[in-house]
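Each structure below appears as structure tokens.
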Structure I
Amino acid sequence: MIKFNHSGDKMKIYKAYKFRLYPNKIQQELINKTLGSTRFIYNTMLYEKEKLYKENKMTKQKFDCIKELPLLKQTYPWLMEVDSMALSTTIFDLGNAFKNFHRTKNYPKYKDKYSKNSYRTNYIKNIYKNKVYENIKLDIINKTITLPKLKNMKIRGYRKTKEIKGRIINATISKETNKYYVSVLYEQEIKEKNIIPKTIVGIDLGVKDLVITSFGEKYENKKYITKYENKIKNLQKWLSKKEKYSKNYYKIKNKIKETYKKLKNARNYTIHKITKEIVSANDLIITETIQIKKLIEKKEMSKYLSDASLSEIIRQLEYKSKWQNKHFYQIDTYYPSSQICSHCNNKNKELKDLNKRKWTCSKCNNENDRDINAAINIMWEGLINNTKLFT
């Protein structure tokens, strides 16, 4: 996750570094207790908010919920065994869930033991008698991390990284099947530079080929969903035959989770590789604006569009461009990039059949590859709208 905050000639980047975590048995027990405690706090506060609204048509604010934490700790003493900061941030997460509900219409759901398991703790730094005390410490050289209550643990990841510059904001500890991870969020500063673009690329996005550039390069869609689809189906068949909530039931459920994780990792690796290559090689990246939600409504396309992760490609191109002081621009959604001949600007209004991958222009007789032609048109449209960058 990377966020941006501009201040003068410097730009603040909020970047998360994710590591595999290797806790011992006692630390594993404490992590599991913390996950259970944060889930309990989240569900309890959600229930109380709903109850208050039903009975009195009133809403309970997050700071009112935090004030109730000491009383809950007295009632349930096991809450005092875990990181107190994790319990507080859980309440803020619930508050954010209700904020998002007003925007997205997705009502906050109760958390269960077998859904996503994670908790977050904030970084605290104190100076006492000229000694600095920090509750989160990351040692990238020795591959260790210190976390509240858990103390020192081994980590793995970022083998080539010798130093991470910046200020720690928080750490998120997660459990995926039987593996543990920690994601450390840093605030970093980079200088903003006004780069006059020298290399420019137009990008057309698709399903058969994920990315097609105005240079004629095509990045193939590996279609990972087809690779893992049958395995997931077979595992789900086995799951349906197992006695619910039995040991074998959860064994199969964990295998399904692991398979989905492999699918996600393979997809993410490909997308990161493509976007890194494009942003490193170009100063101005121009792409189309795609309304993914509308396209996914088409049943015959939904599975392959979800697998292609086009919105994730756009997101990565945008933040990686900003991070490297490059320029990123999206043209209008309804610009007919596929219908215009990139050689003579003639528009073929009848060219709407997606199965027609090549077409000959009726005006200049040039044979156009549908996707490369669209990428070239996207590049020119973006250039026309960004002439100020070259002055």
Structure II
Amino acid sequence: MQTLILKKNTEQRLYQGHLWIYNNDLDNTQSPAKSFSAGEIVVVHTAQHRPLGLAYVNPRNLLMGRLLTRDVNVVIDTDFFVERITSALNLRERFFSEPFYRLIYSEADRIPGLIVDRYDDVLVAQFNTAGIEALRENILHALIAVLKPKTIILRNDSSSREAEELPKVVETVHGTAPEFLRVLENNTEFLVPALSGQKTGWFYDHRDNRARLNQFVKDKTVLDVFSYMGGWGVQALKHGAKSVLSIDSSEAALTQQIDNAKLNHVADRLQTSTADAFDHLTELSKQRQKFDIIILDPPALIKRRKDFHAGMQAYFHLNKMALTLLNPQGLLVSASCSQHLMPGELASAVQQIAEKAGRPARLIAEGHQGMDHPVHLSIPETQYLKALFVAFSGK
């Protein structure tokens, strides 16, 4: 293995437990970036030539290296991943009685660049970096050895692969893909298409937040914005909501949401609208419609730091429009999966909107990603999900 030598005083982040190496951390005189190939495993040394661990690299990316282990004597093979996957599985089995969860959450489970979601005996994975792509066969063999799945599907169509200059592809690499993946969450059953839909098919990260909302929905009218296949709305109906109006730009997602509502015998109380969320909220406001509970769960509106201002304005606008549709004693669930938006910033936005509207607002609960998306305490980037439960009063 080649040696990657860091600049002086750049190793502290790694000593503190972080796993990332940026290309400007590299001593390009002693170990020039052009000497490495994408996906290569290297020994990382400090400027004083002290070994730090083994990492894989991709010199074509600003985030050029991710540490796999601090032990330079470890062999990165199938057995290495068997140990890591077993550790991740043991953690999930402590908290989940049913096999529906995120099994591998990248850096937090010590396999940076890998995502694996479990749908009983079907695994859906994303290999998001050149280094993980190079180790694909070892990882697949390890997944089969530990979990013995019927099927493994690779949803390698994420934007992360673009930065790594990897092709986008969806393929079944083990067994035969079913038409639908089955999900059990909070006593509600869902079917999601196995080879289409967003990301790995389902968003397990909001499981606990949806469970919290389910406590408050009985006999309430609910507006579910960016509703996808009904994770929030169908569960609300299953737990006694009077009605749900779901808005999403994807007709296919809403068609599947209707099927999921039928599966749970609640379709008679569901309405759907295929529309741009911002446009439809404006139309509902013109119609003077009101709802007891409004759920805002948009995709990431701030994908990069340079998009912060524009994304923040979008969050302001979205929450402001929602407030015009909320009944005097209503509940707003305002969520964000934007890594670059801090929880306090989202709360501040909602507070400012409430203040301008003259609507007293109280934060009654604050939610985060579920236990199958653990946060690596040395890597703040692994904590991304926010969910504010805000109770409003009349003017």
Which one of I, II has helix-only ellipticity at 222 nm (-39500 (n - 2.57) for each DSSP H run of 4 or more, over all residues; to 500), as calculated from the coordinates, equal to -14000?
I
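Once mean count of other Cβ atoms within 10 Å over residues 82-89 is calculated for all of I, II, which comes out largest? Don't skip to the end; give the middle numbers.
On the way: I: 21.0; II: 17.6.
Checked I, II; max of mean count of other Cβ atoms within 10 Å over residues 82-89 sits with I.
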Which structure, out of I, II, was FRET efficiency 1/(1 + (r/R0)^6) of positions 50 and 258 (r between Cβ atoms, R0 = 41 Å, to 0.05) derived from, given a value of 0.75?
I
Quick check: 0.9 is what I get for distance in nm of label points 7 Å out along Cα→Cβ at positions 322 and 346, calculated from one of I, II. Which structure matches?
II
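Computing mean count of other Cβ atoms within 10 Å over residues 58-65 for each of I, II, which one ends up highest? Please report the intermediate quantities before stating the final value.
Numbers: I: 13.9; II: 19.2.
When mean count of other Cβ atoms within 10 Å over residues 58-65 is calculated for I, II, structure II comes out on top.
Given a value of 2.9 for distance in nm of label points 7 Å out along Cα→Cβ at positions 210 and 362, point me to the structure among I, II it was derived from.
Details: I: 3.8; II: 2.9.
The value was obtained from structure II.
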Check the numbers for relative contact order in percent (Cα under 8 Å, 6 or more apart) across I, II and tell me which is largest.
I
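Any read-out appearing in this document is the output of simple, stated calculations on the displayed coordinates, not a laboratory observation. These figures come from a predicted structure and were not determined experimentally. Cβ atoms are built from the backbone, for glycine too; each structure is taken alone.
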